[in-house]
Structure I
Amino acid sequence: MRKLVYYVAVTLDGYIAGPGGEYDFFPLGDEKQAAAYTGWTDARYPETLPTFLRAAHGLTDAPNRRFDTVLMGLGSYRPGLDAGFTSPYAHLRQYVVSSTLAPDTDPAVTVVAADPLALVRELKREEGQDIWLCGGGLLAGALLPEIDELIIKSYPVVAGSGIPVFNGDFSPTLFEVTDRTSFDNDVTMTWFARR
């Protein structure tokens, strides 16, 4: 069965973006550190790079290694949309959960107006690679019962406020660490599996 995997960057105080959706404050280190880190993540998860950036990273024809589907909330979809990219992950099946986004925004993007849990359960029953939940916090909170794995990129920065990694009802859910790696830019990546 396919897994729903929340792969996301997080600040030390648990935010995935600033109060206005900002994400450009996540530190990558100096040029050499940033190149090593992005090279590693590009090689391991090339499909998580937006389509319009793949050529610049030498990934134009890179196969999807882990995911064939991306699921995002409107806040995660909005930056690309505002920049004119209506299909930010054209190399994946794309779903945007939103009650306000027009369903015909792009023919390659399926807009889901309600019940993301039912959507995920349906997607999990299909054949294929795993499903990448790329954000945001409200959607992650709603989908917590179906999240099988977390891949948390923990950055050495405190945001102070913003969009939390999970925003939902109080529902303690146990995960266990399955792997962890650190990078020279002080980013730590940790893999968690649902207990």
Structure II
Amino acid sequence: MALLRAATPGDFGPVLETDRVLLRAPQMSDYPAWAELRAASQDFLVPWEPLWAPDELSRASFRRRIRHYLRDMREDMGYALFVYDARSTDLVGGITLCNVRRGVTQSCTLGYWVGEAYARQGYMTAAVRAVVPFVFDSLELHRLEAACLPTNTASMRLLERVGFKKEGLARRYLRINGDWRDHVLYALLESDPRVPGNGG
């Protein structure tokens, strides 16, 4: 079960905790750990992500990310969270809830990444499970969407373990590593059964 606690004066945004992972909003003090993990995982991550900028791992680029994340959170447009091992406090990856849509839609889109050294160890499954109650109970949204490349079987299995349902294929849906790529679409509804567990 994920516990949501109020942010302390030094924190920005929600803090989600389980026995496996801790999720909180990124801060400038996270830059060294983030840059080291992303650099070590570059070859692993590039095939699944938007094209990396020439200054992708620079401190200035990270500062722009933090400003963007804070603006989105203030305006209820998106929520970025870093994922930490709850026991070692090592940074293992990140989750984004973006494109928050209110009105008649009440939905948002889930994205995530994990460092290569921490892949396939259950961290991201635990993190996605932890974020589901935040989406439905705290943000009071109706629908959580996600999209995966058809070749990303690990990500599709993760979503299905958490309870997401496959809804179809979107042609040339997102620009990944410089190319427009088809994506398999998934969604989880507030009324869908919650799948318990913190592990992979």
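Given structures I, II, which gives the highest value for distance in nm of label points 7 Å out along Cα→Cβ at positions 122 and 186?
That would be structure I.
Quick check on the output: 22.5 is mean count of other Cβ atoms within 10 Å over residues 66-73, derived from one of I, II. Which one produced it?
I
Thinking of I, II, which structure, once relative contact order in percent (Cα under 8 Å, 6 or more apart) is computed, gives back 21?
II
Determine which structure produced the value 2.9 for distance in nm of label points 7 Å out along Cα→Cβ at positions 146 and 178, calculated from the coordinates; the candidates are I, II.
II
We did not get these values from a lab; they are worked out from the coordinates using the rules stated. Only a predicted model underlies this, so the values are computations on that prediction, with no experimental measurement involved. Cβ atoms are built from the backbone, for glycine too; each structure is taken alone.
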